[in-house]
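Where a number appears in this text, it was derived from the coordinates with a stated rule and is not lab data. Being a predicted model, the structure only gives us computed values, none of them experimental. Cβ atoms are built from the backbone, for glycine too; each structure is taken alone.
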Structure I
Amino acid sequence: MSEREAGRRDRLRATAAEAGLDAVLVTNLLNVRYLTGFTGSNGALLLRTDGGDLFGTDGRYTTQASTQVPDLELLVDRGTVSALAAAAVRRGAGRLGFESHDVTVDGLRGLERVLADAADGGTVPELVSIRRAVEALRAIKDDGEVEALRRACAVADRALAELAAEGALRPGRTELQVGHELDARMLILGAEAPSFESIVATGANSAIPHHRPDATVLRDGDFLKLDFGATVQGYHSDMTRTLVLGHAADWQQEVYALVAAAQAAGRAALAVGAEVTAVDAASRDLIVAAGHGDHFTHGLGHGVGLEIHEAPGISALGAGRLAAGMAVTVEPGVYLPGHGGVRIEDTLIVTDDEPELLTLTSKELLVL
């Protein structure tokens, strides 16, 4: 593992050197995990462009750090970030990069004080935002990350299949009951945790994109929308399937067919070099042409990995192009307030050929 993380640090080191930085202070815990392998709740990394990186944590994690981060010099201090910032001064950093999206206003002022005190009348390092430089690296998954995503998707696929086979998705049960069983089944099948609070939405609730499950009872003739995922080795899967309980009315079949066509178009548009706005449009244009543009109220998809929502964002307001190794979702929806809604979502890997589909549950309209 240390060799993989060392390669990631070297890529960040190259970015930092290009920006004229002497060192970078990484404080976002998921970015620290990505660059070091450390999974504790308090850790930070001082990465130097000339090498000699320093990992910091507190006394609770000394043993864990020695196991997970054996290749870096360890600094143990309760004030982890402050101690690393002071170490940057002592080691001659003139321009120090920091994660401005992670550091609060008060935290920035604290950093400035620590640097000034450590300089002790000498030259105080200049703090320079690196923006989301680590997140940009994280957007491209390596083989190990893709395998973790495959496993996470497989857990979610199997959990849904087992619940459906056992009759757990039936009229008379509540959204909360289904959600709790779905989460529990993913844990039994090897997930560390659900990827997020599972969405179980039936009837009119299915028209609410991010409905939180409640005591609403599943009924014959209603849509049942399930948006959920599993976390494996820190990596998240994300899948939505919409079912019908009992009998599917004509309007339900029509809406489902539209969303299915839009989702297929979005998947087909996933290609290396494709603009994220063009991918969104490939799916959205079908829904707009059918007169439901106002009923598709969110972006087409997003990156997945150590976070359930990460770069790239695929939407009409997005920016950038897809690259090989990106893990993304494609999840168009049509939501008819007061009636019901459909969303179909997959997790896929962008490749030099066709995208690799990781969520394998059928997208045929399932009537239970």
Structure II
Amino acid sequence: MRLAALLLILQVCVGLAVAAGPPHAEHAFILLIDGLSFKAPERIGMKNFLALAAAGAYWEKSYNIVPAHPKSGEWARYHSSSIPNPAILAGTLLLRPDQRWVQDSFYPHRVTAHAANDIDYRRLNVGFHLSFLHGSDEAPVDDAEVFYWAVEFLRKARPAFMKIHLQDTGRGGEMCRSEKNPAVPWRGNIWAEGSPYRKNALKADEYLGRIVAELEKLGLREKTVLFVSADHGQSDGGWHPFDDRDAWAMPLVAVGPGIRKGQRFEYAEQIDMVPTLCYLAGVKPPPNADGRILAEALINPPAGVAPRRHTVRELNAVLVEGEALASKQPKGSAAAKDFYGFDRILHWGGFGTLEKLLAHNRAAVEAMRAGTREPGGGSRQ
């Protein structure tokens, strides 16, 4: 009887532990390697990235919105960066003019930090206590500076949330694409031996390893959930052309408290990072974050997580085709006006969900294909 009673108590305790959810991570970091191809970790041997993948969960392809960067119009009034970066920190593509970011989930009561070598991210800097933000295409600052300040922030402040963005890998891809000398072996080929893309990606991997080592040294490794990924992918020829699907996907690794070890998956979406990170850190995500918690990778996932859909990948294909068709429509085309492209991204939220936006734009694309004046369905709510 005593043994039966003891077993019953143990079962109740285990049930309560599961119901309580995962142990909350005390620290949550996002480290982005700009323009990291989903092929890069294994193709060029990014040993620190792959070591983290083995210690946590690895998604081979995580999709973000097409890496468009409107420099004028409504987007430019609110943002200085390309579209993928706000999407990551918001956990949604249905961005608002008054958008709140994941750092607001920790700020002001817990320390937040931001280190990046491009001032294009300045509009995303609200809600960070500590910030190193310096450099541009015209006056580049290398990843070594970002690494230095990230480690300084770690040592001095032990931030609850930190975003680190290393730009040099993406810049290496641009160098490959823009090289004019046909004798240069890596001209138009980021994978060629000695290419600046390969060199910079391997250097970024070295910095990743050193940051993990610093977390170990400070006793924070087992208390920190770490997401490592990119803002966008990379074309084999360098850079991220609008219609190159390799630019839409990047690898994603998550490791730390609450994450199962040694898991490998095919597909995720970059808007999933923030909801998952907030769940593991025990904080509320931005109010309109609609990415999916990556339940398949969690030890104690929340109940009722929707099955995986490939919405972002499908939306990207529709957006690319729609932008091309809209540019060829006669002036005043009703179908072109009904298409919600990047010039209207801050109005995407009016659809309520990505699925409704996708259905509407598919109908508009069909109408443009057919040359009709009215889309065939998927009306805006």
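Before moving on, here are some points about what is shown:
- Here volume of the Cα convex hull per residue in Å³, for residues 163-218 alone is compared for structures I, II. The highest value is that of I.
- Value 22.4, calculated as mean count of other Cβ atoms within 10 Å over residues 43-50, assigned to which of I, II: I
- Source structure (of I, II) for relative contact order in percent (Cα under 8 Å, 6 or more apart), computed value 26: II
- Comparison of I, II by Cα Rg over 2.2 N^0.38 Å, for residues 179-290 alone - largest value held by: II
- Largest in distance in nm of label points 7 Å out along Cα→Cβ at positions 267 and 355 among the labelled structures I, II is structure II.
- If mean count of other Cβ atoms within 10 Å over residues 275-282 is computed and equals 23.8, the structure in I, II: II
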